[in-house]
1. Using the calculated result 34 for relative contact order in percent (Cα under 8 Å, 6 or more apart), pick out the matching structure from 1, 2.
2. Please state which of the structures 1, 2 yields 1.00 when FRET efficiency 1/(1 + (r/R0)^6) of positions 12 and 36 (r between Cβ atoms, R0 = 35 Å, to 0.05) is computed from it.
3. With semi-axes √(5λ) of the Cα gyration tensor in Å derived from the coordinates and found to be 24, 14, 7, which of 1, 2 does the value describe?
4. Starting from the value -10500: which structure in 1, 2 was helix-only ellipticity at 222 nm (-39500 (n - 2.57) for each DSSP H run of 4 or more, over all residues; to 500) calculated from?
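Rule-based calculations on the coordinates, nothing more; no lab input. Predicted, not measured: the structure shown is a model, and the values here were computed from it. Cβ atoms are built from the backbone, for glycine too; each structure is taken alone.
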Structure 1
Amino acid sequence: MAAEAEKLNLDNIIARLLEVRGSKPGKNVQLTENEIKGLCIKSREIFLSQPILLELEAPLKICGI
């Protein structure tokens with residue numbers, strides 16, 4: 001499965017997702033099952049390779065402007 005993730009054309013997938021950005025909500029983008037699985041695998045690899053910036057415990061209050 002990892003080999004399939006390496007064969008993905010991520011630029012093409014991202015371009016197809018961005019094409020519908022200005023469309024009405026709910027617009028479908030045609031992705032194959034392998035593209036979705038590969039995208040999930042690649043995303044997971046990237047997130048796991050990055051250092052953890054914060055370790056927070058509940059309860060947590062977030063305030064902003």
Structure 2
Amino acid sequence: MDFMNRPEEYAVANAIPYRGTSDIVNEFSGELKKMHGKIIDIGCGPGNVTYELVLPRVDDEAIIV
């Protein structure tokens with residue numbers, strides 16, 4: 001099924017991988033906090049994982065490009 005053309009369905013289908021990523025991000029939150037500079041988000045669907053899970057846990061000076 002081509003979820004990329006139906007964002008609502010894609011978001012529902014992405015819930016399980018999102019939870020798995022959340023677990024990994026939580027496990028490595030100490031290491032993530034040490035990261036700074038630019039973060040590039042390539043091919044991550046709508047970008048919600050980067051914005052909601054990764055960005056809040058990296059250095060305050062980090063930016064997404």
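1. The correct label is 2.
2. Clearly, the read-out refers to 1.
3. This figure was derived from 2.
4. The correct label is 2.
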